[in-house]
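Right after this note come the structures.
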Structure I
């Protein structure tokens, strides 16, 4: 969305539902047909793992902060922002996993 009214704006964009990492694993298990588990890694282990997988350190820091925020329970709010900006219903997590199933296998 590259339109002038969005330049410099801040938006709180969420999905259609607030899911825990355990709920995400359950949903992925059901959709993908194989067991997915959430191991609840420490922040340092999480960061080290994603860096080992090739994530640039600056982006790994952002991802680690988001992981921390979610672990603290600060990601429970759902906003209509995505739907308002997209002018359509936001994609559900279930649909996302179905759409990108091959990327998870």
Structure II
């Protein structure tokens, strides 16, 4: 499921003039390194990313998700989010951190 998220993230970010620099995740969360266009509202962009991935993944993984959730309004994402600026950190270090997350893109 994690690997299927990446093209969705790329599509949403590209539509918002942003670039996905790195992506990985774990069973309960994902890490995105995004080159954010200054015209974007981060909260709105996060809502778009969550909405698009939830809608598509609920269709693609209906039987798997149905084992854990039921009803029409399955909520794959928590309402919370963590956004951290890494303007001062070397990007290669941030990318390496994201790549090393235990979930792996499967």
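Read-outs throughout are calculated quantities, based only on the coordinates presented, and are distinct from any laboratory measurement. Being a predicted model, the structure only gives us computed values, none of them experimental. Cβ atoms are built from the backbone, for glycine too; each structure is taken alone.
Numerical summary
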{"read-out": "Among I, II, structure where volume of the Cα convex hull per residue in Å³, for residues 19-58 alone as derived comes to 77", "value": "II"}
{"read-out": "Winner on relative contact order in percent (Cα under 8 Å, 6 or more apart) once structures I, II are ranked, highest first", "value": "I"}
{"read-out": "Per FRET efficiency 1/(1 + (r/R0)^6) of positions 11 and 75 (r between Cβ atoms, R0 = 25 Å, to 0.05), the highest-valued of structures I, II", "value": "I"}
{"read-out": "Computed 4.1 for distance in nm of label points 7 Å out along Cα→Cβ at positions 51 and 83 - originating structure among I, II", "value": "I"}
{"read-out": "Answer label among I, II for the case where semi-axes √(5λ) of the Cα gyration tensor in Å, calculated from the coordinates, equals 25, 20, 14", "value": "I"}
